[in-house]
Structure 1
Amino acid sequence: MKLRELEAFDAFMRHGGTQKAADAMGVGQPLVSRLLSALERQAGFALFQRKRNRLVPTAEAVLFHDSVAATLDQLRGLEQEARDIANLQRGNIVVAAQPIFCDTFLLDAVATFKRAHPQVGIRIIDVGREDLLAMMAEHRCHLGLGITLDTVGSGADVTPLAHCEARCIMRADHPLNTPGPIPLPRLRNEPFVELAPGSPLRTRVDSLMQSIGIQRTIAAEMRHLRGVCGLVARGTGIALIDPIAELLLDGTDVVSKPLIPSIGWEIALFTSRNRAPAAVVAAFADTLRAEIETLQARGLVS
C-alpha cells in the first residue's frame with residue numbers, strides 16, 4: 001500500500017465523496033478514483049459499494065479507516081517532529097556545570113535559549129569537578145561547563161571560553177580594603193571562609209600559600225561559593241573566589257580585590273570527544289558563548 005493511496009482513502013472517508021476528497025488533496029477527481037481502486041485491490045476485501053455512480057464505504061472500510069487515520073496521524077507527527085528538530089525546536093539537553101555557574105550566568109543562558117526554543121527541554125545538574133568529568137566520560141550529559149585548573153584524563157574535548165583570575169573578597173570595613181591589589185603574604189593570619197577540600201580552586205590556593213610559608217586558618221567551609229560569599233558578608237572571614245561569584249555580591253557590603261601573584265584559569269566548555277553534538281546542543285553552546293561575552297564586557301573575565 002502506498003502512502004498516497006492511504007491519503008486518498010482518508011480524504012474520501014472524511015469528506016464523503018471522491019470530488020470532495022480531490023478538492024481537499026488539491027488533485028483531480030480521476031486520480032482519487034484510481035488511487036482508491038488500487039488500494040481496494042491490495043486490501044483484499046471490498047472497501048466500497050457502487051451505487052448510482054457513487055462509492056459507498058462498506059462496514060469493513062469504516063473499520064479499516066480507523067487504522068489508516070491513526071497511521072497517517074503518526075506520520076504527520078513524525079513530519080512535524082522532523083521539522084521541529086531541523087528548526088531547533090525539539091530535543092532535550094543535559095548540562096553538567098560547576099555550582100557557581102548554575103547560580104549565575106548559566107541561568108541567563110537558559111532563559112535566553114528557552115525564549116527562542118520553547119519546546120526544547122534543558123536539565124542543569126550542578127556538580128563538582130570529579131562528577132563533571134565522570135558524567136562527560138560516561139556520556140551522561142551533552143555539555144559540561146567547568147574550569148581548567150585540573151582536567152587531566154577528562155575524556156572530553158575542552159574548549160576554553162574565557163580567562164579568570166581569583167579575587168579576594170572581604171567586608172568593606174576590613175583593614176585589607178585599601179587601594180591596589182593584595183599581595184598574598186598580607187593574608188597571613190587572616191581567617192578564611194573556604195570551599196570544601198578537593199575543590200580545584202582551594203587546592204591551588206593551598207599550594208600557593210604553602211609555597212610562601214603561610215599556614216592558613218580556615219574559619220568555615222562551604223560546598224558552594226554562594227555560601228562562602230554569604231559568610232564573608234556576615235564578617236566570618238575573607239575568601240578567595242572565582243570572579244564569577246562577584247555576581248552574587250550585589251546588594252552586599254562585600255568588596256572584591258585582585259591578588260599578587262594572580263591565580264588564573266579558564267572557564268571551559270566540555271564536549272564529547274567521539275560524539276558530534278546535535279544541532280540543538282550546538283545552539284545552546286552558542287548561547288553560552290554569548291553569555292560569556294557579556295561577562296567579558298563587564299570586566300569579570302577576559
Structure 2
Amino acid sequence: MATTDSDPAPVQHSAAKDFALGRDMGPAGRVFRLITGVLGLLLLYYRLPHDGSAYGHVLWMLGSFAAVAAAFIVVYGLLRDRFIGRVNPWITAGLLQAPILVYPFDIGPAPFHDALAMYTSLSLLLNVVIGYGGLEVAALPSLVWGRRHPLYSPFNAVDIAERAFAHRPRTAAGRALWAAAALVTAFVFVGFWLIDYVVFLPALVESGVGAAIRPPGPWAVVLLLPAAYLALDARRRRAEADALPGPGARFQALAAVFLTLATPAFMADMVPEVLWIAVIAGGLITAVATLVTWPLRRRSSG
C-alpha cells in the first residue's frame with residue numbers, strides 16, 4: 001500500500017475527485033466489505049452461548065462494545081488533527097489496528113472478544129454506508145468527528161486490485177487477457193478469503209458442505225498469473241502514458257507486487273491474519289523510521 005495524500009476530507013463528501021487509498025472505495029470494495037460484515041455478524045451470533053449463561057454473556061458483550069466504541073471515538077478525536085492529519089497513514093492505522101492482537105494473545109474474556117468482533121463487523125457495514133475506504137474501526141470515529149483521514153486497512157487489498165483492473169485494453173485480445181486476469185483474481189479473493197466466513201457457518205459445518213466448497217490451498221498459486229499480467233501491463237502503460245487515457249499504472253504495479261507477496265498467505269489460508277499483522281507491522285516500522293530520521297530532517301531543514 002502506498003502513501004497517499006493525508007489531507008482529511010469531510011465525511012459528507014464520499015466521492016473524491018482523486019482516488020485516495022485508505023479513504024475511498026469502489027463498487028467491488030463496497031460489496032466485499034458488505035458481505036464480510038454481514039457474515040461476521042452471523043458467525044458472531046452462532047458463536048454466542050445459547051444456554052443459561054447467554055443473558056450474562058450478552059450483557060457483558062454489549063457493555064464491552066460500548067466501551068470499545070467510546071474508546072475509538074475518544075482516541076480518534078484527540079488525535080484527529082494534531083496527529084492523524086500530520087503523520088504517515090501507516091502509523092495511525094497500525095495504532096488503531098493493534099487491539100486485534102487480543103485474539104492471538106487471548107487477552108481478556110470471551111465477551112470482550114465478541115464485543116470487538118461485533119464492533120469490527122458493524123464498522124465494515126458503516127464503511128459501506130458512508131463510503132469510507134479506510135480502516136474499519138475508524139469508520140464510526142470519522143463519522144462522529146466529521147473528518148475522513150486516509151488510514152490503511154486489510155480490505156484495501158480489494159481496493160488495490162479493483163483499481164488495478166479499472167482500465168480496459170482497447171484490443172479484443174487485450175480485453176480477453178484483462179477479463180481472465182480479473183476473474184482469476186476475483187476467484188482467489190472469494191475462494192480463499194471471503195469463503196472463510198461461510199465455511200464455518202454451523203449448518204455448513206455439520207453437513208460437511210463447508211469443507212467441500214473450500215478450494216485446495218495450492219490452487220491459490222494461480223494468483224501469480226494476474227500479478228504477471230498487471231506487471232507487464234503497467235510497464236506497457238508507463239511507456240505509452242501520453243497515449244492511453246484512464247488511471248495511471250501505479251495501482252497496477254502496486255497490485256502486481258501485492259498479489260505476488262500475498263500468494264503464500266492465500267495458499268496457507270491465512271489472508272486476514274497476515275493482512276492485520278501487516279497493517280500493525282507497517283505502522284510500527286514507519287513509526288521507527290520516522291523517529292530515526294527525524295533528527296536528520298530537522299538538521300536539513302535548519
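No value in this document is a laboratory result; all are computed from the given coordinates. Being a predicted model, the structure only gives us computed values, none of them experimental. Cβ atoms are built from the backbone, for glycine too; each structure is taken alone.
Structures 1, 2 were shown, and log10 I(q)/I(0) by the Debye sum over Cα atoms at q = 0.08, 0.10 Å⁻¹ at -0.39, -0.61 was computed from 2. When you work out mean count of other Cβ atoms within 10 Å over residues 37-44 for each of the structures 1, 2, which one comes out largest? Evaluating mean count of other Cβ atoms within 10 Å over residues 37-44 on every structure, the highest lands on 2. Comparison across structures 1, 2 (criterion: distance in nm of label points 7 Å out along Cα→Cβ at positions 29 and 213) gives the highest value for 1. Sorting 1, 2 by relative contact order in percent (Cα under 8 Å, 6 or more apart) from high to low puts 2 first, with the largest value. Looking across 1, 2, the calculation of helix-only ellipticity at 222 nm (-39500 (n - 2.57) for each DSSP H run of 4 or more, over all residues; to 500) that yields -13500 traces back to 1.
When distance in nm of label points 7 Å out along Cα→Cβ at positions 53 and 221 is calculated for each of the structures 1, 2, the largest result comes from 1. Source structure of the calculated read-out (distance in nm of label points 7 Å out along Cα→Cβ at positions 165 and 253, 2.9) within 1, 2: 1.
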